[in-house]
Structure P
Amino acid sequence: MPPRLETRDLGWRDTWRAARLLADAYRDGAIWAAAGRTAKWQRDVALTLLYLAELLICRWEKGFALGAVRGDKLEGVLISYTHGERTTPWWGWALRAFACVFAGPVAVARCVRISNDLDRLKPREPHVWHAVLGRLPGTPGVGYVLLRAGQERADRLGLPGYLETSAGDEQVEINELLGWSLRDEYVLRTGAVVRTMWRDVAA
């Protein structure tokens, strides 16, 4: 019988493989496509460094990073910030700067613009921001399990949730079944759409 899928908090020893998993998951993502063309090795290095930075920022900002694990295999990662209404601290951008070196100036400029635009859409009331969710290819259901675990953590904190998704209509419908509602839409230069969603604290 195969091991069952479980969720747990990621520790320091999980940081590298969590960053690599997220880099693989987002290599062909909508936001990276909107940033422009780069060589595959540049994308891999830039995204790995970016998600290493994100995991460190999350830990130091007292957020939580959850992993979906099956036995010893990490199949998905969720990074959430418990003070989602805050902007990224200056030192967070300093950590992300290492990724920028490999991404190149055009990609960086476009990504910063996208990040700033999405930041303006974020609600200013206290909430948990489920900032990054990625999974291995061929692991259906992992994102659902992780998001439910993140929601339960937010409910225990007594905070609503906020997220952004570019995964398409099917993912939006799944999120709606979990109690999420659409807020805004942001259109990327490629025509792809990033949707923002909100979920109230469960009664």
Structure Q
Amino acid sequence: MNKIIIPAIIAKKQNELEEKIIKVKDKFEIIQLDIMDGKFVPNNSIDFDFKLPETNCKYEAHLMIKNPEEWIEKNNSKVDTILVHAESTDKYDKIIDLVKNKNKNIGFVLNPETKIEVIEKYLNQIDQMLIMTVNPGFYGSPFLPETLDKITNLRKKAPKLNIEVDGGITDKTIGLVDKAGANLFVSGSYIVKSEDIDNAINNLKKILG
């Protein structure tokens, strides 16, 4: 499976969003947009009527929000993949159908304490699964090593599924989640806040081999 590094973008305003995307757009094939409503998580990000600059990148939206259906109806055309927290809804079938009917990729997200069994029966209907390796909502939260077993178990259950990890992914942790079975690696502050983005990316790629 392809191993892909994905930068995560948190932004309070349109100009900040554009600046951060422009900073990374020529270095990655996928960019993750962190959407936060201040209710599902105690932070706000890209919770405005946003516009995305023209790039050659694909976009995925990580919805850390309540009422994900409302966001999907309004904004699905702006992104390629929509990632919905399992904790934000119990209408998994409805979410899958809604996103697939928009011709978008769908994935579920699990917080550190949420068990795979919650969405296990949907694994063959989705395009990817995102395992949070921190408690969500902020750049720079500490990596939780107890999530590694969850990644390993998910890989055993779904050998061909794209398994994404998000949270505390740096040169110190990317090797651990790679070995556990992930193939998509979201890095926020380590990349976006780096003074030398190329060096940060190269450090991560060297470890992935």
Structure R
Amino acid sequence: MNESCLKVKGIFLDLDGTIVDSTEAYVEAAKKAFQAIGLQPPETKTALEIPRRIEQGFSMADLANGETKEFLKAYFQAWYIVSREKTKLIPNVSETLKVLSQKAKLALITMRHVPKQAIITELECFGISQYFTHVVTALDTAKPKPSPEALIKCVQALDVKICDCIITGDSVNDIRAGKAAGAKTVAVLSGLFQYEELIKEHPDLILNDVTALPQFIERF
């Protein structure tokens, strides 16, 4: 893992678990989904297993008592409501984004299935929308991460070369998407995935959270 400075022109940032703490939203969505299929609300560990499995395409049958389709429908309906209400900025992220935006162009990539304007409005509520040149959601791509499609769209919008960009995220799919696209990759430990899982993807950096990123970024 190379801890020297990364020279970049574009920085692509994940949303949930990277810029915002979504733990409370994940737990609340899980609670509503379990209630929808007649089960008791889960413990936090089980609640956080749900978005991990969704992201990696793993089966939900054991958690959903065989009612996977109904469970996921209820989960996503709840998630897109509570994610607007229950997420909060990771401490010191606003100042971090300000510093990063002075070093490179910033883009936000989220796999939430919502219109781009909904994310921009959320960023505005947090007071950080001005730092992003471009936003990509799951509705803007045919294939989710680990497909590199979202990164390629950001490269085109920012008018930079992919080799001059990094993607920063909390999941294995963020790193896989970055490598598939040919970007540098930075993993953060502020989300759903543990160090032992992320190190297997061989990112260029692993940081506790995104607030440590500016010290490793050098402007071209």
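Structure data summary
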| read-out | value |
| --- | --- |
| Relative contact order in percent (Cα under 8 Å, 6 or more apart) from the coordinates reads 19; which among P, Q, R | Q |
| Computed -12500 for helix-only ellipticity at 222 nm (-39500 (n - 2.57) for each DSSP H run of 4 or more, over all residues; to 500) - originating structure among P, Q, R | R |
| If Rg and Dmax of the Cα atoms in Å is computed and equals 16.1, 49, the structure in P, Q, R | P |
| Mean count of other Cβ atoms within 10 Å over residues 55-62 derived as 19.1 - corresponding label from P, Q, R | Q |
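No lab work stands behind these numbers, since they all come straight from the coordinates. Quick caveat, the model's predicted, so the values are computed rather than measured. Cβ atoms are built from the backbone, for glycine too; each structure is taken alone.
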